[in-house]
Structure I
Amino acid sequence: MKRRHRTPWAWCLPLVCALAASPALAQTGDGTTAPNADDGKQDIQLGLDPGTPQVGALPGGLTPAYGQRAADEGEWRFDFHGFITMPLRMGFNTRSGPVTTEQHLNVIHAPPVVPDYRDSFTYTTIVPQPYAQLNFSYGNSVVTGNVILLSRTATDAQQFYDPPNQSGIADAYVNFRLPNVARHLHLDIDVGAFQSRYGVMGEYDEGKYGTPAIARVNGVGEAIVAKLAVGDAIFALEEGFEGQLDKFPNDVLPAGWNGFGNPNAGSGFVGHLHAGFSYLGTISAGLHYLYAWTQDDRAEQGTTPDGKLSVMGADVRLTTGNIGHLYLAASRTKATFAGSIGGILEIMNTGSGLGLINNYLGPASGGNGTLTTFAGQWDVSLMSILKYPQVFTGQSRDVVLSLFGMQTHVTSNDPAYTGVNKVKVGGEGSASLFLHLAGSLRFDYVAPNGGDSSQAFSILSPRLIFRSKWQAHDQVVLQYSHFFYGDNVVVRSGYPAVPDPTIHPDRDMISLSASMWW
């Protein structure tokens with residue numbers, strides 16, 4: 001007799017916590033201050049807004065600021081915001097096979113053949129990626145309808161048509177803002193299809209690694225955020241429940257046009273709770289719990305075990321004028337038969353439970369194991385220090401320093417993957433010395449298997465940054481990167497791309513990328 005499994009509602013048990021320090025105003029990329037909550041205190045954000053592009057921090061310490069909401073409830077208006085970045089990327093190497101008189105010894109690859117993949121721990125954002133996002137909204141200060149178009153390629157610039165990177169409508173949802181539910185109590189409600197990100201290392205973006213340290217939710221459903229102002233503090237509680245619109249059909253072969261979908265994955269659902277606390281906009285902390293599962297008998301004709309993913313995380317954010325912005329996070333992910341979980345819950349940009357197996361748990365794990373992750377980022381502006389307690393608006397010369405790092409410990413049923421410590425650390429210095437010109441120097445060290453230095457590599461990346469003014473909405477970046485490899489660094493090849501130890505990665509890269517936001 002088969003044992004019945006009850007629907008898991010254990011995710012409904014939250015905890016709360018946080019602490020505080022001195023006041024300061026946070027500055028965005030265009031010199032404005034961040035949105036303020038009740039009585040002028042800075043708001044608390046438990047996760048990143050769905051409309052914020054899915055990219056890491058831009059070079060030079062700039063952070064794009066995205067549109068402002070209508071100030072009057074009766075002011076119905078149409079808004080259009082966007083972000084584009086389109087890079088030319090060239091990797092340089094030497095031909096490994098025989099060279100004929102019609103071939104050059106030196107070869108050029110586009111994109112570069114380097115170990116920088118968005119779904120892998122080795123992802124650093126050093127290789128700029130094509131990205132375009134268009135946000136359309138209509139509404140007033142109470143209700144707004146939102147549609148987001150997204151693409152990770154430009155068709156005319158690519159040799160072949162790649163449908164999975166042409167996302168089309170990525171999000172479509174309605175947002176309700178109810179500021180006067182009760183005294184000092186505000187509600188923010190999203191209903192529809194949207195993404196939610198938790199554990200973002202940047203102050204207003206996904207950070208230097210472009211990877212949420214806790215989790216990313218992709219689905220259709222609802223999320224409700226309640227914020228209560230008490231004196232100089234703001235308490236926040238967020239609840240969400242999402243599912244998927246459909247599952248990958250069992251009678252369709254995985255192929256490039258469908259993103260090599262997984263027929264073993266069933267319809268997924270996720271429930272999540274978050275609690276946080278902010279004091280005077282200076283220090284905030286949050287606790288996060290997410291639980292995803294599937295119990296779909298259509299997954300591989302009912303022979304696939306029901307999968308589960310649970311994530312517990314905590315983070316703290318300190319934003320001051322004299323020591324900059326500091327973010328620390330810790331999370332623990334437990335996977336149980338994760339191969340049947342689709343893209344409803346992403347861990348470290350893996351996209352699905354199958355991606356988690358391929359990149360972390362190993363093929364012999366059965367989708368069972370844990371990830372324990374620690375992450376941190378510190379950004380400081382020297383002019384903000386010198387002008388403190390006044391707010392530096394960014395309208396003059398400045399130097400921005402950043403330190404960042406991430407570590408993940410893996411336990412797995414696969415003996416070849418269990419006990420592995422994955423580590424990456426980096427630093428960047430950006431100097432904005434002239435109205436139209438800035439420069440930066442970034443260094444990254446990545447060890448995908450901490451116990452094997454032959455798999456580690458380092459990257460040194462000087463950049464020149466051109467823009468139209470001090471706090472522009474545009475920048476052009478000319479970058480050179482040199483890669484220092486261990487003897488056993490592996491890159492991917494093929495379609496779908498899989499690790500290929502026979503290929504020698506490129507050691508040098510040059511890129512030219514243009515970005516604009518509005």
Structure II
Amino acid sequence: MLLVACVLLFGSSVSDAEDTAAAMASTQFGPVRGALESGIDVFRGIPYGAATDGPNRFRPPVPPRPWTKVRDATAFGDRCPQLTLPGGSAFSSWSEPTHASEDCLNLNVWTPGLRDGRRRPVMVWLHGGGYALSSGASSVFDGTRLARRGDVVVVTLNHRLNLFGYLYLAKFAGSDYPDSGNVGQLDIVAALRWVRDNIAEFGGDPNAVMIFGESGGGGKVGTLMAMPAAKGLFQRAAMESGFAVTAISADAATKTAESLLAALHLRRQDIRRLASLPTAKLLAALDQLTHGSPFGFGPVVDGRSLPRDPFSPDAPEVSADVPLIVGSNGTETTILFPPAGAFDLDWDGLEKQLQASGIPAAAVGSLVAGFRTLKPDATPSDLYFTITTERGMGANAMAVAERKAALGRAPAYLYRLEWRTPVEGGRLRAPHGLDVPMVFDNVAKSESLVGPDLSRVQQIADAMSDAWIAFARSGTPSSPGLASWPAYDTRLKSTMVFNVVSRSIDDPLHDEHALLAPVARRPSSP
């Protein structure tokens with residue numbers, strides 16, 4: 001399973017408030033006070049669930065304790081405890097608060113108006129990080145510009161991650177922890193219920209909710225589309241560079257849980273001690289288990305909250321009526337863990353690296369020859385990033401679009417982002433994560449990823465953010481500044497290609513996919 005790092009998000013800062021006029025709102029649990037910032041009412045750190053430590057650890061979320069005094073909601077809440085990866089230079093302009101605890105079920109709201117009778121579309125963002133890292137508080141997720149641009153309500157949220165959100169204990173502690181493998185997803189369901197019950201106070205329409213996410217966040221979106229508990233809580237969805245085609249099997253998740261118990265020197269009969277172990281001890285065992293990488297956990301096909309693989313063998317019936325945007329970037333793998341030397345390959349090195357990526361040795365030679373004929377000016381590194389991206393993210397995006405379209409109940413819209421960033425001498429090309437500042441219209445907060453000259457990249461941000469806003473409003477990504485974007489079908493395979501000039505192209509990588517067909521692998525989840 002491809003667990004997507006979505007890297008991306010380290011540092012410590014919060015949005016600067018230009019206007020600190022108090023914004024007051026009522027929620028079902030108690031009153032909150034936010035702030036007016038650049039004409040947008042902003043509320044941060046609103047609890048939607050109780051703390052998840054002690055008896056609540058590894059169990060479905062429960063409501064927070066109600067409060068009567070006005071609660072300050074001007075600072076982001078804690079994120080889930082997590083390990084870290086070194087931040088890449090391409091994401092150095094992104095930052096987020098790093099304070100963490102198991103009291104992490106909180107969300108943030110940006111709205112153009114409170115209690116004004118308007119029923120605005122609601123865009124609920126699920127952050128990336130491969131089910132293991134990050135939070136909804138990154139600077140690039142700031143919803144100010146998106147809320148103002150589209151007259152929409154933007155929500156971001158924190159939920160349980162890694163072992164706290166996805167440790168499957170049901171096979172040997174079923175009566176105590178039957179849902180433990182998916183409590184991170186059930187947290188998101190609880191947040192969506194909060195949106196349903198409270199968002200009208202914030203000027204939003206509970207019947208026009210769009211969930212969208214990138215990398216691991218895209219995987220969370222896809223998983224929610226297969227969860228009966230989430231049915232009816234959202235009416236649109238967008239999966240960006242993250243595709244929950246399959247989830248983790250119960251058997252595989254049980255083996256991971258056994259390994260974690262071994263790292264903690266616990267036996268199966270000691271399972272109840274997990275509830276009282278210090279957070280730091282659990283993180284240390286996670287670090288030992290994953291050898292310094294925070295990944296290895298994710299949604300589990302448990303027969304309860306997630307009864308099936310999200311998009312395998314077909315699209316889920318439970319969300320058949322929900323329109324979907326799905327897509328990827330041109331060279332995801334320039335950032336998704338490129339192997340040493342990947343930017344400086346010769347032809348022999350290319351073949352060795354393709355074999356290392358899982359392509360059979362007997363097929364590599366003819367595959368490279370075919371791509372060299374198709375792209376005579378490409379370097380070995382160019383071909384490595386193209387092949388590995390299309391075998392992974394590209395194949396997953398098309399699989400999701402095809403299976404969603406095959407249901408015939410709601411449209412799927414496929415896209416590719418092909419604009420190449422000039423940072424790092426242009427070597428990153430169109431990398432993983434590049435779509436995020438475009439969709440949020442926050443390219444000015446992403447200089448390290450898009451470069452200092454915003455004149456051209458802003459055109460792409462205009463097109464993508466307007467398309468996502470239009471989709472949130474109507475279920476169709478049609479906006480005045482964007483060429484016609486037809487729904488995907490298996491005959492034409494229409495794909496919106498985002499670039500300085502964006503346009504829909506039928507099956508834009510037909511020849512590349514034909515070459516890759518003999519070495520195709522089963523689409524998987526991030």
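Laboratory data are not the source of any read-out in this text; all were calculated from the coordinates shown. All of these numbers come straight from a predicted model, not from anything done at the bench. Cβ atoms are built from the backbone, for glycine too; each structure is taken alone.
Worth pointing out:
- Entry that produces -500 once helix-only ellipticity at 222 nm (-39500 (n - 2.57) for each DSSP H run of 4 or more, over all residues; to 500) is calculated, selected from I, II: I
- Structure from which 4.1 was derived, distance in nm of label points 7 Å out along Cα→Cβ at positions 268 and 476, options I, II: I
- Winner on distance in nm of label points 7 Å out along Cα→Cβ at positions 284 and 444 once structures I, II are ranked, highest first: II
- Given 136 for volume of the Cα convex hull per residue in Å³, calculated: source structure among I, II: II
- Ranked by FRET efficiency 1/(1 + (r/R0)^6) of positions 76 and 100 (r between Cβ atoms, R0 = 35 Å, to 0.05), structures I, II are topped by II, which has the highest value.
- Origin of the derived value 4.1 (distance in nm of label points 7 Å out along Cα→Cβ at positions 164 and 420; candidates I, II): II
- For 3.0 (distance in nm of label points 7 Å out along Cα→Cβ at positions 148 and 340, calculated) the corresponding structure among I, II: I
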